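Before anything else, here is the set of structures, which you'll find just below.
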Structure 1
């Protein structure tokens, strides 16, 4: 059994982990930080997929359609976490959830102008995450040129 006790903001916080691993098989700190906390983090990522990327919407009549919807949610999660890892480091969105990134960077009213040679995106002047968007765009362009 592993116990962790903390005192934060005048309140007690304690956790106990009961395991079937033999004593001496695993360091208590490793057991708590690398196994127990990792399991909780995994549950948070699953909840993030369900709540922010709608992977729990499997209301179609066929299993194939539901499977496709789940694949779309999984692909969206992979793309957003890659965006976060590759382009949003050292920004206010570095540790943001997929829902926050989606709301602040992707769900923006934008005017799209098509010409013969290019596509022009006109963002609003009062867009609150302009700096993060421009920085992510520049980092992704640099990454693309390196390939």
Structure 2
């Protein structure tokens, strides 16, 4: 799996942890190991421009996803075909504000947003209550499994 991270935000971020979570989430969703993903971290000004341009909404947001080949989750027996998943754009400054409100670390918030972005690239949405329940349930399961894996590695 090719995952490229480009930090243009001006904020120091542990890119290896974002990479590890993205890789874990893609594996959990049975995405082909030949799939490609780009993650870009931008500042609030750049995120606001993207938010206005693509969502027609003012102000910066936390995460935007831009699917390319419209891949969908696979199964163990039938993973997604190789292809370009697309781009995830994260804003560490917005993540920091949200993390403080949620009483967890900025890195935890960035990992949550990375997982959220991956699920959007795979066609999940949360516009309707049933979609939100499904997407947020999968997101929670991936984040819990990842945290458990990380704890095992550090012990």
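Things to note:
- Structure (1, 2) behind the derived value 0.50 of FRET efficiency 1/(1 + (r/R0)^6) of positions 75 and 115 (r between Cβ atoms, R0 = 30 Å, to 0.05): 1
- Per relative contact order in percent (Cα under 8 Å, 6 or more apart), the highest-valued of structures 1, 2: 2
- Sorting 1, 2 by FRET efficiency 1/(1 + (r/R0)^6) of positions 67 and 123 (r between Cβ atoms, R0 = 41 Å, to 0.05) from high to low puts 2 first, with the largest value.
- Mean count of other Cβ atoms within 10 Å over residues 35-42 - highest-scoring structure of 1, 2: 2
- Label whose coordinates, when distance in nm of label points 7 Å out along Cα→Cβ at positions 19 and 99 is calculated, return 3.2 (choices 1, 2): 1
- Computed -14000 for helix-only ellipticity at 222 nm (-39500 (n - 2.57) for each DSSP H run of 4 or more, over all residues; to 500) - originating structure among 1, 2: 1
- For semi-axes √(5λ) of the Cα gyration tensor in Å computed as 40, 22, 16, the structure of 1, 2 it came from: 1
- Sorting 1, 2 by FRET efficiency 1/(1 + (r/R0)^6) of positions 11 and 83 (r between Cβ atoms, R0 = 41 Å, to 0.05) from high to low puts 2 first, with the largest value.
- Here Rg/Rh (Cα atoms, Kirkwood Rh), for residues 43-90 alone was derived from just one of the structures 1, 2, and that gives 1.08; the source is 1.
Readers should treat all values here as calculations from the given coordinates under stated rules, not as data from a laboratory. Computed from a prediction, not measured in an experiment: that's the story for all the values here. Cβ atoms are built from the backbone, for glycine too; each structure is taken alone.
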